[in-house]
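Listed next: structures, encoded as structure tokens.
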Structure P
Amino acid sequence: MITYDVALWRFWPSSEFPITDDIEASSPLLAALALMQRYRLKHVARVAVAAPDGVITRWADGLSLILEEATEEQEVQ
């Protein structure tokens, strides 16, 4: 696992500060999605994820997260 520095903007353009946190994940995408899930965000307008080696991954068109609710069949298993 790698610790990524993640920034999420709910709206763009925006005058509010981004939601930020350090997230441990196996990829920049999974780090961004984990922070979205933590804040229960279904969509963000912009994303930037910085890796420890200085590489920054960006999603300028935003990301969407679909949270599936457990069905009765999944709960039984």
Structure Q
Amino acid sequence: MVRDVISIIAVFCIIISIDLNRLSKVKNVKRTMFIYFTILIVSFTISLLQAIDKAPLSPAIYIEKAIDSFLSR
């Protein structure tokens, strides 16, 4: 499990180092960086949760509950 977490961290560091050079050359750097790092943080969090066997629930469960609560009114 620790090896999985370390490898995930290493992969994300490599991805960031490759992408950072290209991202710094775009027109709207702040907005692009914000969107990029938001997506990256969500991906990193989900990857870590899966690596430690605490995967988040499927979005389908939440969608089904929302639809059921809406239709039951």
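Just so it is clear, none of the values below were taken in a lab; they were calculated from the coordinates. Computed from a prediction, not measured in an experiment: that's the story for all the values here. Cβ atoms are built from the backbone, for glycine too; each structure is taken alone.
Annotations for the structure displayed:
- Which entry (P, Q) yields the derived value -5500 for helix-only ellipticity at 222 nm (-39500 (n - 2.57) for each DSSP H run of 4 or more, over all residues; to 500): P
- Comparing distance in nm of label points 7 Å out along Cα→Cβ at positions 3 and 43 across structures P, Q, the highest value is found for P.
- Among P, Q, which structure scores highest (criterion: distance in nm of label points 7 Å out along Cα→Cβ at positions 35 and 51): Q
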